[in-house]
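Down below are the structures I want you to see.
Bear in mind that the values in this text are calculations on the coordinates, not laboratory data. Everything quoted here is computed from the prediction, not taken from an experiment. Cβ atoms are built from the backbone, for glycine too; each structure is taken alone.
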Structure 1
Amino acid sequence: MSHRDFLAIPDFSTEELHALFVLAERMRAGAYDRRPLAGKSLAMIFMKASTRTRVSFEVGTWQLGGHALFLSPKDVQLGRGEPIADTARVLSRYVDGIMIRTYRHTEVQELALHASIPVINGLTDLLHPCQILADVLTIRQHLGPELRDKVVAWVGDGNNVANSWINAAARLGFELRLACPAGYEPNADLLASARSRTKVTVVRDPAEAVQGAHVVNTDVWASMGQEDEQEARRAAFAGYVVDQALMQRAQREAIFLHCLPAHRGEEVTAEVIDGPQSRVWDEAENRLHIQKAIMAVLIGGETL
C-alpha cells in the first residue's frame, strides 16, 4: 500500500498546501468533527527535546481519535545504535505513522526510505516544515489568505526555520527577505531553487529586510546543540535584535512571529514579543491545527 511522507514543504503542491490550510482553519474553528485516526497510533521519536512539538502532536493525535507514543533516546534502541532502517521496519509493523524530531536531515530521509508508513518531519537541523506551515496559517488568520502580495522578513540565523521559509516562499509565491550575518546564511541549494520561483533576497542589514514587510520574524541566536557557539553567536548577531524601532519600518499592520522559545533581550525585545503586533501565541496554537490537518491527510485518509 502506497503512502506519503511530509519531510519538507515541497512534498505538497501549491494547491495541496492551500487545501491543507483550509482544513486546518476548519479544525481551528471547531467545524471539523471527524476522527480519522480512530484505532490508529503515532510513534513520536524525540532525539531532540521539545515543548510545542510534543504537546501539539500528542494532543492532536488524541483529538483525531488516535493514540500517540512518546519515544525518547532512552526509550528506543536508536539511542543505543540500532540502525535507522531497522527501527523504521519494526515501527511500520506496530504503528500507523511516525513523527521524528532529530538532528541530521539524512536520518529522517533514511527513516522514510525504509518505513512502509507515513513519516512526518518534526524538525531537523536542515528544516522545520511543520513550524512554517503553522506560521503561514497565522499569516492567513491575521492578514488574509492571499499570500502572493505579502513580504516576509527574517532577521537572524539562516537556520532550519529560515530554510523552511525559503521552501514556503517557493511554493506559495510571497517575497522573502532574509537578514543574516556573514557566515550564517541559509542553505545555498534551497536558496538557488527558490529564486527560480519567487523573489528571495539575503541581505546583511535587518532594516533593509524589514522595510515595508507584512511579517517580521526571528529565532534564537543559538539553537539546541549549538550551546558551545553561544559567545561567538552573541557577537555575530549583536545588531540583529527585533525591537520597536525595527518593527516601525514594517507595514503598519505588520505582525511579529517567533517559533519559540524566545530569549527576551537577545533576538527580540519584551516590548515587541509581548506587544500588540505579536502573534506568537496564535502561532504556537496553530502548530496543533496544521499538524492535525497533516496527520488527517497522511495517516487518516482525509482528502485535500
Structure 2
Amino acid sequence: MPDPALSVVVPTFNRRATLLRCLEALRRQTAAPDSFEVVLVDDGSSDGTDETVAQVQGEWGTRLRFFRQPNRGPATARNRGVREAKGTIVLFIGDDIVAHPDLLRRHQEAHRRRPEESVALLGLTTWDPTQRITPFMRWLENGGPQYKYWSIRDPENVGYVHFYTSNISLKRGFLLEKGLFDEEFPYASYEDIELGRRLERQGLRIVYDAEAVGYHDHMTRLKDAVRRMERVGESRLLFEQKTGRRPPPLQGAQGSLRSLLAELKFRLYYRLGALAEDRIVLPWVYAYLMDKALWRGYWRHAKTM
C-alpha cells in the first residue's frame, strides 16, 4: 500500500471499551480506505487494550498500526505517533472520540485547499448525541471550561488557545521541523495549548470547520470535572513557568479563618451542584467550583516545588 495522505494519531490509556467505538467509527469513514492510516499508541494500559486491538486488527490490515510504551502521558504518546506516522497530514483525536463518517474526508479536503505547511484545521468536538448528556455536561461545553468553540470569532484564524487535540490536523513536516509536544506535561491539559503557542510563534494558523465533527464519548459527572480541574491547575502552573508568566499572589494563609470559610463555601456549592447537575443548569455554581478546583490544584502543586 502506498503511504497514506493522512495519519490519525490516537493515544490511549485504559479505555478499552471506548477505544473500540473510536476505531469502529474510523473504519466506517467515507474517506477512501487507502487514503489514511490509524497510528494507535498505548500509553501503558493495564485493561487488556492490547488484546482488544489484536481482535480487530484483522479488519484493518496494515492501515492500523499499534505501538506500546510505558505510561508517560499523552504528550509522549502523541509524539511517538507523529514519529511513526507515514502520512503527510497528522490528525490528532482522542480515544474517546467517535468520528462522524465524514470527519477524515473533511480534514483531507481542507488541507488540499490550503496546502501551506503552516495551516492547521480544527474540527468541532461535541458530546456524543447517542449517550446521556446532563445539564451540567451541556454547560461544560457551552460557557464552561471543557471547550470554548463559542468564543471563536474568526474561523480563518482561531488562535492557539483552540489547539484542541481531540480534533485537529497539521502537516507532519511542519510539526517535525518546528517542534512536538513538551513531554514534561503529565496530563492531557495545557500540553496542547503550549505546543499551539510555540507553533503559532513560528507561523501556525489554525482554521476552523464546524462540519468536521468528532463526538465526545465521555460521561462526565461534577466530581470528575472537579478532579480534572485540579490537574488542569497543576498543568497551568507548569505552562506559566515555561512561558515566563508570573503567578498571582496566594490569597490567605493556610489554616486561617478566611481559608476555612472558603472551604465551607466550596463544600456548600459542591453539594448544591451535585444535586442540580442532572436537573438544571446552575452556571454560577459550576463556574465557581471549576475556578476554585483549578486554583486548588495550582497552589497545591506550587507548594511541593
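General observations
- Parent structure of the calculated result 17.9, given that mean count of other Cβ atoms within 10 Å over residues 45-52 is the read-out and 1, 2 the choices: 1
- Structure from which 2.4 was derived, distance in nm of label points 7 Å out along Cα→Cβ at positions 69 and 117, options 1, 2: 2
- Structure from which 54, 37, 24 was derived, Cα extents along the principal axes in Å, for residues 157-292 alone, options 1, 2: 2
- Test item: FRET efficiency 1/(1 + (r/R0)^6) of positions 101 and 285 (r between Cβ atoms, R0 = 30 Å, to 0.05) calculated as 0.95, pick one of 1, 2: 1
- FRET efficiency 1/(1 + (r/R0)^6) of positions 53 and 125 (r between Cβ atoms, R0 = 25 Å, to 0.05) derived as 0.95 - corresponding label from 1, 2: 1
- Of the structures 1, 2, the one that -12000 was derived from, the read-out being helix-only ellipticity at 222 nm (-39500 (n - 2.57) for each DSSP H run of 4 or more, over all residues; to 500): 1
- Test item: mean count of other Cβ atoms within 10 Å over residues 61-68 calculated as 15.2, pick one of 1, 2: 2
- Structures 1, 2 were shown, and semi-axes √(5λ) of the Cα gyration tensor in Å at 31, 22, 17 was computed from 1.
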